[in-house]
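Student: Have a look at these structures, which come just after this line.
Read-outs throughout are calculated quantities, based only on the coordinates presented, and are distinct from any laboratory measurement. Predicted, not measured: the structure shown is a model, and the values here were computed from it. Cβ atoms are built from the backbone, for glycine too; each structure is taken alone.
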Structure I
Amino acid sequence: MTSRATIGALAIAAVPMAVNQGFIVANATDPDGQWWLYHEMKSRVPEFLNFANGATFMELPRGKFKQIPARWPGEGKLRSFNVAVSEIHERGRAAGVESASLARTRDELLPLLMNGKITVKDAEAVVSDAV
């Protein structure tokens, strides 16, 4: 989660990474809790902003963040929540991958179409393979 200026922008890293001092890293100890933690934190951004201060830009100090208690559900609720939202987030991830693929295909085909190097029929064949 970003902790400076735009406090509360959240992401879940799909690969190992390092972050700088402008981020607060929070990990669920149970992998099934990652989506709960994400949505719990997202719902509390206005609360986090209340703890922020700064003259040049707002910052949520790590010490203040650590003082905010996490709300954690019981085991059953956590499992059912994870089942419900995991599929939704996977669909979103897949849609993002597809969107990037289609954008690359568009960026490759459009100049070729504009220059007359390929026909619309040729482009349709490439697009049908991409989708």
Structure II
Amino acid sequence: MTTTRVGGRDMLGIFENVSHRAWGFAPPVLADLDSTPKADWPGMFLGSHRGRPAGAGGYALVDGVARLWGAAVLPEFRGHGVYRALVAVRVDDARSRGATLAIVHAEQTSSPIQRRLGFRKYGERRLTRLPV
């Protein structure tokens, strides 16, 4: 199990592909990264299992708070520590950049993992939609 920071268009394509396959839809945040200097890219990471792309996740650092987003693991790689490694690398990276707090809106499937890693539940989020 390894994690790698996304750096360059080729890796960004892999990140997009893994995210799309794991979530079932394309992430909306990647289209404008070509015009963004690499040093300003969000903390985006790939997780690999035995050399194969297995998961992806990112974070944004806002006012000392690491806002973790989009972590997902392909079904065939679940249960191999990919998700835990993606959480750890993003938290460690954010800490090295000055973060003092990390937050995440966890799905029901990842909430138990997050809690085992030290996150605490502070509330629940309910989503509603309105067809327009």
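Student: Using distance in nm of label points 7 Å out along Cα→Cβ at positions 2 and 82 as the calculated read-out, with 3.0 as its value, let me know the right label among I, II.
Tutor: Values: I: 3.0; II: 1.6.
It was calculated from structure I.
Student: Which one of I, II has distance in nm of label points 7 Å out along Cα→Cβ at positions 74 and 106, as calculated from the coordinates, equal to 4.8?
Tutor: Working: I: 4.8; II: 2.5.
Clearly, the read-out refers to I.
Student: Given a value of 0.95 for FRET efficiency 1/(1 + (r/R0)^6) of positions 58 and 122 (r between Cβ atoms, R0 = 35 Å, to 0.05), point me to the structure among I, II it was derived from.
Tutor: Structure of origin is II.
Student: For mean count of other Cβ atoms within 10 Å over residues 66-73, the calculated result is 10.9, so let me know which of I, II that is.
Tutor: It traces back to I.
Student: Upon calculation of helix-only ellipticity at 222 nm (-39500 (n - 2.57) for each DSSP H run of 4 or more, over all residues; to 500) from the atomic coordinates, which of the structures I, II produces -18000?
Tutor: Of the options listed, only I reproduces it.
Student: Suppose you compute percent of Cα pairs over 25 Å apart for every structure in I, II: which one lands on 49?
Tutor: Structure of origin is I.
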